[in-house]
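Below you'll find the structures, each written out as structure tokens.
Readers should treat all values here as calculations from the given coordinates under stated rules, not as data from a laboratory. Bear in mind the structure is a predicted one, so any value in this text is a computation, not a measurement. Cβ atoms are built from the backbone, for glycine too; each structure is taken alone.
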Structure I
Amino acid sequence: MNVMNPMNTVLEHTPTLASRLPAVGTTIFSVMSALALEHDAVNLGQGFPDFDCDPELINAVTTAMLKGHNQYPPMPGVPVLREAIAGKLQKLYGRTYNPTTEITVTAGATQAIITAILAVVHPGDEVIVLEPCYDSYVPGIELAGGVVVRVALTPGTFRPDFDKIRAAITPKTRAILVNSPHNPSATVWSDSDMLKLQDLLHGTEVLLISDEVYEHMVFDADLGRMHQSAARFPGLAARSLIVSSFGKTYHVTGWKIGYVAAPAAISAEFRKVHQFNVFTVNTPVQYGLAQYMGNDGAYLGLPAFYQRKRDLFRAGLAKTRFKLMPCEGSYFQCVDISDVSDLNEAEFCKWLTTEIGVAAIPLSAFYGNGFDQRLVRFCFAKKDETLNAALKRLQAL
């Protein structure tokens, strides 16, 4: 029965909800960005560039629009882009993927990750996450009804502890999420690490969701360091959903486009969820990317591009009281604040933003229990003038 007020109008009533994600509130990224804006701080918190992409990529997308590529594309992505992706994976990692059945274009890497989880995780299944980790992993597992099993990377070095990972695997383990180059620690898994993971998973039914969005940001090639994609290792590739991001690679994070490479049987299940999740991804950008991928120098030159920014930023930070952590890949730099402040990580980041005018992110935000190691993360995917402005303020410390 409707409750009527004297004006004979139905009174408004909003039904109460039981939250699907009761522990999720406003993220630290939103908090720090708002604080940076309020205090006119240099925002080195959120991980996206403040510079433009190559104009040729814009031209390629514009040309696709003008050619009439503006209606729904095929659900898994336009064939020419999937073929280009398969060609790149073959060239870089030596793994042959069938573009028709094993490559799916996604609306960014985050959509790819949650779709992968929803496709393979059933209620009660266990999924191993290695902390600290990207903040979308755990909510995705919870939405699927899965059980999150947290295994900490080794504090201080952020190397994988395979004894702990082995101990976490049970008959209920459905998948493990691995991210290299790693956000937030900027570490890179080695060939030895990947071989150990391959041996560990051999003979199990455990799937690997390999988050490789920073694959083209691995530094110090002269030291023999390179990206070790799961695609390089037959025993991993056969059980992997490999996720990558055009947004990260081509400085267009706002375009929200990525892809997943996986064996045909796994891809078929992934696509079942993908088609009802987003169905497909915007058409002209797909055609533009397919054309632009013919210039492989755009991604092959990315390590040197970001290594120069890393070196510039680290040289400036070396003049402060921050202790620099290693930066092997990605576009993040972590620092130890122990010699700068007695505040915890979160409070220090707020203080740094409001008083010094530079925004950073506490590493504790990447742990379920808020583990505080006195470390904060900066993003150096910025114009040189942005980095120099931030360094000038930080050196005042």
Structure II
Amino acid sequence: MSANSAFQISVFPGDGIGREVMTPTIEILKVLQKRVGGFDLRFQEEAAGAAHYKETGTALPEEAMARASATDAILLGAMGMPDIRYPDGREIAPQLDMREQFELFAGVRPVRTLPGMPVPLADPRAQSLDFVLIRESTEGLFAGRGKTRLDGPANRPTAAHDTMTLTRKGSERLFEFAFKLAARRRDRGHRGEVTCIDKANVLGGFYFFRQIFDEVAAQHPGLTGNYMYVDACALNMVRQPWMFDVLVTENMFGDILSDLGAGLMGGMGMAPSADIGERHAVFQPCHGSAPDIVGRGLANPTATFLSAAMMLEWLGDQHNIADCGKAGRVLDRAVSCAFVDGALKPTELGGTDGTASITAAVMEAITSGKAERAEDSA
């Protein structure tokens, strides 16, 4: 094994069910690296989040961030608790701080349904959705976070102003990322189509956003670029989501549409994510800390497993380690094998399968070789 195939991973279990979904994820990654070989994951746990803020007054320690910045990837459980907030009323969200400090500009939110899983749309095509939403994660309306300007007296303001910011640099790198992803998906049989989601008919900032999209699209003549207003996109994600390949949009729009995408998959417990920058990347489930089910064994670890699979594939691509990329695909296949034909039904979807049974099924698909055979035959 070469030296560059050993990866340092910062692990932030976070709050609520964060540790409950992180512990089995680490166990699966350790089994997977032994089975596939060719790479070595070394985990370093860090404390951060709402509970840490309540105890120490700091949500994301500088020392933890310094250590994380020196690692190869960051794996998060869940962060934040509804009843623990900053003095100005905002929830504790260290993951947002990471996006800003590490410039994790591309929020990647895959929307992929599993055959046999209960999904909200009756159309058979909704059982085999496979598209990706890319959310710009450092600018947009979120750029005004913590910078709200109030008019009038402090004890009774007359207006509040939050400013949306879209820059050429931020938009260009976002669209370039989207078209490169579409090219990789085209090589795997997808359409190679990128749709810019905006509100260019109302706001000049989004017209600027769209113009930059056109400029970047022109540099990728083998791919298709088109547009859709965000309200029409929301309609079509419910009416005919199988029409999409790669969607790319502003921060706030992406925040909303990604949850709609999770709903198409059956729920937040099925939705993985990655926040990727030029040097760093964070992988985490889309769901929150779910304080109402902590300690009950009901947490669905699937989204965290799939986020870990995304991490492995990203590491393999970044460092040209084929075995690492393969391990990510095997983990992804293991989840599909575990859920095939409705074999599992998480409690959040009205079933009886919680953390232990879902973990056992995914682990069995790996250790039996079923997932690896499925990947090799793909």
* Upon calculation of FRET efficiency 1/(1 + (r/R0)^6) of positions 33 and 137 (r between Cβ atoms, R0 = 30 Å, to 0.05) from the atomic coordinates, which of the structures I, II produces 0.90? -> I
* Structure fact -> mean count of other Cβ atoms within 10 Å over residues 49-56: greatest across I, II for structure II
* Asked: Any idea which of I, II comes out highest on relative contact order in percent (Cα under 8 Å, 6 or more apart)?
  -> I
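For the read-out Cα extents along the principal axes in Å, for residues 121-176 alone, a value of 33, 25, 10 was computed from one structure; give its label from I, II.
Corresponding structure: I.
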* Determine which structure produced the value -10500 for helix-only ellipticity at 222 nm (-39500 (n - 2.57) for each DSSP H run of 4 or more, over all residues; to 500), calculated from the coordinates; the candidates are I, II. => I
* **Origin of the derived value 1.6 (distance in nm of label points 7 Å out along Cα→Cβ at positions 241 and 265; candidates I, II)** => I
* Structure fact -> Calculated from one of I, II, percent of Cα pairs over 35 Å apart reads 30, and the structure in question is I
